[in-house]
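So, here come the structures, one by one.
The numbers here are math on the coordinates, done by the rules we state, and not lab data. All figures in this text were calculated on a predicted structure; none of them were measured in a lab. Cβ atoms are built from the backbone, for glycine too; each structure is taken alone.
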Structure P
Amino acid sequence: MPRIASAKKNMRKAKAATARNRSQRAALRTALKTAKSATSSPAEKKKATQLLDRAARKGLIHRNAAARQKSKLAKTK
């Protein structure tokens, strides 16, 4: 456990960021799973594409990984 105030604050920030990233990553995975299903609608695919773009912009996933997933989605349209 850190004793320095700035280190304590960094731990709090990291804990909050971890929780935020975990929930956003879970939402992204769920959207991708529904978009890749056989009965997915174009709206679901668009939602997954938007989430991929946002995740790449925020640094949640690598931008090339987002582009690769978007390409896979586009091929199934």
Structure Q
Amino acid sequence: MKTITITELRGNIYRLLDEVLNTGVPIEINKAGKKLRIVPVDKVDKLQNLESRPDVINGNPDDLVSISWEKEVNLDLP
């Protein structure tokens, strides 16, 4: 959880509110020694923020054991 001052909130309120809505992570505000929180009412699906990575292997990691790497790796060391 991120803690900010009331001055930071005043200067960046729209960005901070968007951050809470997009991440689901609450923000704590410290005002004269007392604390307030901005918390989203609805649960945020954290998986929706994942980026697509088409070059990543999607499957069973045990299948990687049987891959032949001889064509991919040159082991002729000096």
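State the single structure among P, Q that was used to calculate Rg/Rh (Cα atoms, Kirkwood Rh), giving 1.18. Walk me through the numbers on the way to the answer.
Details: P: 1.18; Q: 1.36.
Structure of origin is P.
Which one of P, Q has helix-only ellipticity at 222 nm (-39500 (n - 2.57) for each DSSP H run of 4 or more, over all residues; to 500), as calculated from the coordinates, equal to -8000?
Q
To test your reading of the models, identify which of P, Q gives 3.5 for distance in nm of label points 7 Å out along Cα→Cβ at positions 22 and 38 when calculated.
Derived from the structure labelled P.
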